[in-house]
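Chemist: Input: structures, listed below.
Laboratory data are not the source of any read-out in this text; all were calculated from the coordinates shown. Values in this document were obtained by computation on a predicted structure and should not be read as measured data. Cβ atoms are built from the backbone, for glycine too; each structure is taken alone.
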Structure P
Amino acid sequence: MNTPDSDGWHKTACIICALNCGLEVQTNTTDRRITKIRGDKAHPISQGYVCEKSQRMDYYQNGADRLSSPMRRRPDGSYEAIDWDTAIREIAEKFKAIRDTHGGESILYFGGANQGSHLGGTYGDSTQKALGVQYRSNALAQEKTGEFWVAGKMLTTGAHGDFEHCEVAVFVGKNPWHSHGFARTRVILRDIQKDPNRSLIVIDPRRSETAEMADIHLQVKPGTDAWCLAALAAILVQEDLVAHPWLAEHTTGFAEISAVLRSIPVARYAEFCGVDEALLRQAARRIAQARSVSMMEDLGLQMNVHSTLGSYLQRLAWLLTGHYGRPGTNNAFVPFLSLAKASKGEGFAASQRPAQRVERRSPVVGAKIIIGLIPCNVIPEEILTDHPQRYRAMLIECGNPVHSLADSQRMRAALRALELSVVIDVAMTETAREADYVLPACSQFEKPDATFFNLEFPRNGFHLRQPLFEPRPGTLPEAEIHARLVEALGELSEHDYAPLRRAAKLGRLAYSLAFAWHSKRNRKIARYAAIVLYRTLGPSLPPGMAPAASLWGIAQIYVRSQPTAAARAGFGGNAVRAGNRLFDAILNSPSGLIFAVSDHADSWPAVRLPDHRINLWLPELLPELQKLALGPQPRDPAFPFVLSAGERRGETSNTAIRDPGWHRKGAFGPLRISPQDAAALGCADGDTLRLSTARGSATVVVEITDTMQPGHVSLPNGQGLDYRRADGTVVHSGVAPNELTDVTRRDFLAGTPWHKHVPAQLARIA
């Protein structure tokens, strides 16, 4: 349990966005509340920085729809509480029957992580192996897979912008004022804004809070980011603004891509995207002339038409001008655990020789599998079919696909069509209410937990949050749930654990040597490493910290795979001892620690292509790039508006925050529209309209704002959840965007959804 300081403050972290800023909190353990929240100045990354969203985290901990017992669906659709032994036994038996009859490839695993809650996923990997699961998916597959594919083809590594030191910062489809994305975001944005020698460029159809601060706002028409980015890259080539010596030394494929870019009619593309050509040229010249440029894309691009192509084009903008591997540019960061490898089930296999890369596709639709994930938008098609290789069962952990994936109606139908569906979550979510079994997990403040969204450079940090409260009665941490499932499947027993339990009593070094020895002689030790660690090393950890045991294995792998970065952070020397020191430091650093220190020169060995040269030429995207010459598709007259579903706002949060008390001002999730559209519809602020798409309709409250272009409307993220109050009544807050979206509207390559470009109509309610 987290021990408070002399003033009663505990160390923890925010769970609202991927940054997970360090916090100090005061608690009331009697009613399990977080009563006061402030920034943790000792946190090595956030350094005391917080935004307004962190102040409302208590709404996550104490939701009335939290679970306190395993639930089993009755034939009539209602649920009954059952004990843990019954739940584990029945679930294991049913999964085993499906596996033995149809193969593990008939079971789909979805999720494995929530914001600030990634440790559970390290244990879920063992259950997947025990069931022979071959197919996985999670939220990354509806956001980042296109970007990951492009980064893999061009750089073979992720790269993160040094926005603190760059001369020019460029954001594409991103509003970091609310979505953040790098440490101390608002402080750094203000610093850039105030410095006359620095510039901020934003590409966004909406005049967002960040765009308001920008020196150059390229306010594209909705869905035309690709034309804007293609024009920028073309200007760089056509005006000869590229870094020729740097390109000759560090890249391949320039001749091929430059020939294509020279043929692009910039003036025409400027017209297509609705941005003045002179402004486009000004932006391109500012990027080319700057000493350093950092660039970042986000969901506004990644959940839009041409998303994978857009990821490629935005990288060309900073690579053609030589902005990589230097201070103030994009650099290759060192992760503690690669999310791409973890998504493929390789979290504990880093020491093994990497398998030969073979393109895999989903069994029914044939969708491309990127970083081991099938596209979220094809999941219903992979189930609602009589195809012999269809998915017949799902294990869903820390995910809410009925609410978060496109076309909720179809996703509900898909879950109901399965032979077995099991959900592991803290609350009775929209997805849980469709499942056959629901297993209640501890909250993110009732167990040790962390995030692997470690993207900082040159000093990268990791923060293990210690529990603030005892687990709610009837709940278990994911580590225990998966351990029981794997044991019930007959894969592990006390026979496997006993030697390592004895070794753990002799100290960390003895345990390390024993683990290495036994893992070579018992394949189960390595195969189910996380569970074995939890059962054997876990009991030796401080009270309540056993689920952190998987981090020992990750620490050991990390110091071996990144010895230089680890040594610079103080974890060098003998690998076993260094891994143990790192693990102990993680356990004993309530504010987090620096685990990696990099140098700008390290960005080049990270490019694992011949001669460490960046590849600028992706012929797979050439047909999509050439299609841009035809211009944007005309809007359907029946749906004259473009709906952007899932806008980040100050008053909204991820769906882990279910309690509507979180929302403190105005109506729940109003639809933002332009004054011109409001006048045409004859509506005022606060009026209600009917918003319709090809897949559904909803009643929306209107917010009129001149930040929106005519014809462009937006709904926020995190809305449309059903929340059960303590008295049993249900509150429905706002509009669920995915009741309106379509699974068939997705990227041609990555399959990512077009949530930011949904054809829609608006009408007054009679």
Structure Q
Amino acid sequence: MKHITDNTTKLEVSNQEFLDAIFGLDSDEVIVTNFIDDPGKIADEDKMRCWSAHYAHNYLNKMSPENNQYYCISLFNEGADGKPRRRKAQFKECHVIVVDDVGEKIPLDRMANLPEPAFKLISSAGSEQWGFILNEPCTSQMKVENLLDGLIGKNALTVDGKDTGMKGVTRYVRLPEGSNTKDKRYVDGKPFNCYLSHWAPNNRVSIDALANEFNIDLAAPIANSGSIGLSITDSRATSNPVFKALQPTDERGGGWLNCDCINSDEHSDPTDRTGAAVLIRNDGSIGYKCHHGHCEGTINGPKILDMLSAQDDTFLPAYDLFCDSLVLNDFDIVPVGDDGKTERVPKFDLDRYVYIGHEEKYYDLTANVSLSKTALNRMNAHLNPDGKIKGNAENLLIKHTNPKHSTADVVGWHPISIFKPNRKTIIYKEGGARKLNTWTGTAYTPMEGEVSTWMNLCEYLISDKRERDVVLDYLAFCVQHINIKPGFFLAHRGAHRIGKDLFYKAFCGALGPAITVSATLDDVTGGWGDTLNEKKFLIFEEVSKSQNKDAYNSIKTIVAPTADGLMKINMKGGKIRYQKNVLGGVIMSNRKDFLALEAGDKRFFVFDSYIEPKDSAYYQNIIKWYDNDNGYAKVLDYLMRRDISKFSGAALPFVTDAMKEVIELGKTDYEQDLVEMVTDREAPFDCDCVPIKEFKRVLRDNHIRGGNNGHEAIMKKLGWIKARPSKKINGDVLNVPTSWFFVDNKPLTKSDLADLHLEMKSKVYEGF
């Protein structure tokens, strides 16, 4: 894989925009700092000031562009005092992997083994930070540290195996709006101003994919990991029976939690219960210490378990069950009956459900359906086998989930990237409401690989390179800017059985049936909008010009962007829904006159495939490549990587010859419609006088378009003239409004024309 870096491009991306893209809704919890000091020469007494931790939501706007600006790659559990802590013991999750000193200490050719980064930040002349945003935040400290250790190795990115500043889940890296104040990085006597040269936040990658490039074992044990204590707010700690028994008050440091000493009766002052601390590890085991003389060196973790069990004979069994459940992470251990027996049952997934306040229901993220409270508890009845309400699913969700990520006001649909939103970005804010995002992402994850099979089909169908590039750019725009609606649709004319459907099958298959739909005009114009609900891409199958002209107005309504960016959908049952309008699509037909377009229409890019079909083996090989060789994923990867910097999805790039032909065919059809109506003397042409207002209404109602000059030429050819006659009647002047009069080459005076008007009024248009 070849990555080209262009240090001359300076992209305007704010710190807030940058952090929002990486951390989603949790960007306000990102730890940041800034200072003017040379980072390599900070005095000991200033280190706390410089490297202190601040939450982005109340500190980001206080940072100066003249200072070094940093953010941490991970989020952390809050300390008891509510202040941010950048400590391993409070690690929560990592969102981004950043490789430092690229181009300086890490050769560019070694970076070529990694996927395309989400961003490249120029931190100084000749040195870059490349960032890889994780598609799912990694909650395993072990995996993150193993990955970083592995990337530093000689066989991976570095030449000498020395850390370039990458190690650790607590690592600070630079923000795009800051400066590098290291003396050696000055340019023309001034600090170097950092900037982004590459910004593609939709390029996301799994931590496993990064590790696989260099065969890094993410599961390798970390030295002394067993002694790392959990935060006082960590659910793995708070659910531990030891924690519940000792009730720690605050954090001492290093993972140790202050608590009252259970052995205080043996203290020299029995009323003094201080001096004790407990350490609760990931595996459920504990450490314990107390500095009082009767405790120091004799009271440890195992001893405390014995002492707690002596106080309560139910303690030790509960503790053992808790530790077992950590190992049996696919199961929960629940009591069965009153005899103390237990049973392993499928684990209750707390992250599966989100409470929707407006509906007073739970949304099942796995099944994509809404559940009543009763249904939720019935489906998870194993959680309260004795019928005790306190152990049911709803109460567990209330007790053990973060409302920030598990409650919403309403359900919404908000495409943000080709990936499904993770737990931290699944709730978004819009119009003052918190909405659950039901966007499912694409069916396939991009996979780098050869796409010549698909490209060969594309070249066969669209021989003109200029047109072919537009089609490929359009499809690439739809996935690279999944949250933006293109300004036009593709319109693909061509012969039967040549592979048009097969070509778009790769694209729609990669996106998946949840966000694409193949429909007829009747499906879309039949009165209900369910077909378009939560869709990104629409294929109109074999459109025919003979279909109702009202359908064309509906198509154009769908194709055209809306002023507010929303699509109004009339759902079955009378429910009206408004959703973000991101719809793109293609109209296909074997007819050359399948659309009635006017000159200047900018809603369709028309192109042709009037070619001879290939043999069936050709198409079968393409299908096999799709299904058996990850074709869908490879096409998606190609489109995600395709350079569309010169393509504007908002407007037609040019007018094709096929488009011009459709316009001409459309003109002829409209002319014929008018000729037939007038010749057959259909109302209002059953009278010899037709007011111009009535004439225009008829044209509008029958979707007969074209310019005034064209209409006049047709009417004159058929024996009609346009005039505004007048006549004196009993001394009063009758002024007739401009009208069309059928004269059929008869020499009629103005008075005669006025009589035709009066005859028309008495016959049909009384009171006109």
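Chemist: When distance in nm of label points 7 Å out along Cα→Cβ at positions 108 and 652 is compared over structures P, Q, which one is greatest?
Modeler: Comparing P, Q by distance in nm of label points 7 Å out along Cα→Cβ at positions 108 and 652, the maximum is at Q.
Chemist: While we're on this one: On volume of the Cα convex hull per residue in Å³, which of the structures labelled P, Q is highest?
Modeler: Q
Chemist: Still on this structure: Thinking only about FRET efficiency 1/(1 + (r/R0)^6) of positions 84 and 308 (r between Cβ atoms, R0 = 41 Å, to 0.05), which of P, Q has the largest value? Intermediate results must be reported in sequence, preceding the final value.
Modeler: Details: P: 0.40; Q: 0.80.
By FRET efficiency 1/(1 + (r/R0)^6) of positions 84 and 308 (r between Cβ atoms, R0 = 41 Å, to 0.05), the leading structure of P, Q is Q.
Chemist: The value 1.45 for Cα Rg over 2.2 N^0.38 Å, for residues 28-147 alone was derived from one model only; which of P, Q is it? Mind showing how you got there, number by number?
Modeler: Working: P: 1.45; Q: 1.16.
The correct label is P.
Chemist: Ranked on distance in nm of label points 7 Å out along Cα→Cβ at positions 540 and 620, which label among P, Q comes first with the largest value? Let's see the in-between values first.
Modeler: Values: P: 4.4; Q: 3.5.
Max of distance in nm of label points 7 Å out along Cα→Cβ at positions 540 and 620: P.
Chemist: Can you rank P, Q by relative contact order in percent (Cα under 8 Å, 6 or more apart) and just name the one with the largest value?
Modeler: Largest value of relative contact order in percent (Cα under 8 Å, 6 or more apart): P.
Chemist: I have 17.7 for mean projected area of the Cα convex hull in nm², for residues 180-427 alone, calculated from one of the structures P, Q. Which structure is it?
Modeler: On the way: P: 17.7; Q: 22.2.
Computing mean projected area of the Cα convex hull in nm², for residues 180-427 alone on every structure in P, Q gives 17.7 only for P.
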